[in-house]
Structures are given as C-alpha cells and as structure tokens.
Structure 1
Amino acid sequence: MSKALVLIDLQRDYFAGGRMELVGAEEAVERAAALLKAFRDGALPVVHVQHIAARAGATFFLPGTEGAEIHPAVRPLAGERVVVKHFPNAFRETDLRAGLGALGASELVFAGMMTHMCVDTTVRAAADLGFACSLAHDACATRDLAFGASKVAARDVQTAYLAALSGSFAAVRSAAEIIAGL
C-alpha cells in the first residue's frame, strides 16, 4: 500500500490579512509543514491542491492574486504535483484520481483548509473511491459559521466535522501520530 500526502487549499487568503481568514490557520499550516517534511524525507509522494475561483462573484482565491498562492510554509517543490480545482471536491473535474493512480497511491493522508468544506468533501469522495484515508485533525482549520440566528464557533465546527469523518471516512489522528506511523 503506497501512501501519498494530499494538502488541500493551504493558500494565503485563509491567513491573517487574507480575504477568508480562518481560526487556527497558522497552527494548522505548521503541522501540515511537518507532515510535508516527513513525506519528503521519506521520499513519499505529495500532491498539493490549489483552489482557483472560477465562479462569478467569488471573493477569494481569485486568479492571479497573492491570496490564491500556496502558503510559503508548504510551497511545492519542483516535481511535486499541483492539482488546480474550482470546486470544493478536489476530485471533481480534475485529474487528481488519475494522478494518484499513476503514483500507485492507495492510502491518502490529508491536511488542509477549510475542514467543513473542501477537506470534508474531498475526504468523503476519496473514501467513496476506495482510498484508505487518514486526516491530520490538527493540520486543518475552519471558521465560525452561522445558520439563521444560530452562531457556531470554529472550534465546534471543527469538532463536529472531524467527528463525522472519523471512522466511516478516515482515521482521524494528529499530525505527530501520522508521522510516527510512516
């Protein structure tokens, strides 16, 4: 079973000063960078997923902006695959599945942003496609949400989505636990 690291949307707009700042983004990217280093040190494949807005009226990840750039802490190296997507699910209308197949990857380790959106949809899709999935819960970040008059703190959004993914769709563990198992 070959492992691959999939880093989802670790882009500048999610950080301080960006157009869609997330809670805990700096801490998450630090742990994602540790995962990336471990995969690189082990000569294991890495795939970077970058969201570029294509929807009319989009307010972040706009083409050609600094906010759409991948965060410097996890910047791709020459030869590392970068998959550009336009939808939350990184498999939708991309060559991600074919690229992972070409790498011989059957087990995927995920980290990225936003937990409740692109991470959730991509991990669920990967599991549905037959990949064995792990998710580094501390290498992900999200934001506060609202539904009607109800407000949900990012911490609670994060907990709810990780709980929903855990077991049925992914082994949800810390980045350190995943690194120790490489």
Structure 2
Amino acid sequence: MGAGKSAIGRALSQELNCPLADSDAEIVAEAGISIPEIFEIAGEAKFREMELRAITRLLDGPPVILSTGGGAFCQDDTHHIIQHHSTSLWIYAPPATLLSRMSKPLKRPLLQVDDPLAVLERLARDREAYYARAALKVDTDGCSLSQATERVVEALKQAGVIALDDAPIASVSTG
C-alpha cells in the first residue's frame, strides 16, 4: 500500500505500450462490490481466493503489467503463480513514506485503525521475507513518480525483461 504500484504501473504501461491490469480492480469487477465490502462480508480468506483467480487469469493471457495488492505475494499459491508466470518486482519504500503517499489511508481495510503507521511497520516486517524473493527490487524512497518509473524501467532493462528499445517481452507483476 502506497508503494506506487498503480501509478508506476500506469506510467510503465504508457512508456512500454503494454496494457496495465490491476488485480484489485478485477476482483471488484467480478464481485460487484468494493474490497472493503468483500473483507466485511466474506472475510480475508475469500478475498485471497478471488485474488488468486484474478491473478492467474491475468497472467495466463498476453503480456501485461500487473499491479497486485500488497498481500498477494505473501500467499503461497499466488506467489507461485506470479514467480512462474511473470517477473516480480518489489517497489520498496519505508512505511512512513508509504503512508505519506496515500491520499485516503482509512479507506484501506487493513489501515482502519488508530495508528496506521504501526500497521504498515508491522506489515513491512511480516512481508519482508516474502517480498525479498521478488525477482527485482527498486527503492523509490524520495522519488517522484517519473523518477520511480525511470528506476523501474532501468531495473527491467538490466534484468533483460524489456529490450533496450523498450519493447515489452515479458509480463511484469508489480506487487
């Protein structure tokens, strides 16, 4: 949350002329209700099941830049799909930076608490071992959107995920 997955994904989509998909948007479209409502009505387990289906469907199609929710990569089945059907990318920033980037943190189910920064710090600790298994890590702390996008493009080029002429040659998951 707040790493810039959606914003960087949109910028990459334009720069690389590759479609952008957002797993959360797919889930909402399928369910017909918001993610907070899914959590409230059906719980996190049902949401994660829907998330796995959406990500699997998106990565089984043509190349796409995929923005996933922050917890997706921490689910074993979802992690496996992402690792084996795309190039995973950890867009890193410290928790305080993440919180400062969010326009409406209380709209996020996991942050509907008195101290959202403490939640982000706990999530960072809990998720770090999972995120560290991503194929690529890009530190975006202190970066503008254009700088963060440039860093991501450079990391993708260095890894051979995109050709030097910026033509997309693989799926990219930003989660």
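When mean projected area of the Cα convex hull in nm², for residues 48-95 alone is computed for each of 1, 2, the one that comes out at 3.8 is 1. Suppose you compute helix-only ellipticity at 222 nm (-39500 (n - 2.57) for each DSSP H run of 4 or more, over all residues; to 500) for every structure in 1, 2: which one lands on -17000? Going through each structure in turn, the value belongs to 2.
Among candidates 1, 2, the computation of relative contact order in percent (Cα under 8 Å, 6 or more apart) that gave 33 used structure 2. Comparison across structures 1, 2 (criterion: mean count of other Cβ atoms within 10 Å over residues 8-15) gives the highest value for 1.
Comparison across structures 1, 2 (criterion: mean count of other Cβ atoms within 10 Å over residues 24-31) gives the highest value for 1.
Every number here is computed from the coordinates shown, using simple stated rules; none is lab data. This is a predicted model, so every value here is computed, not measured. Cβ atoms are built from the backbone, for glycine too; each structure is taken alone.
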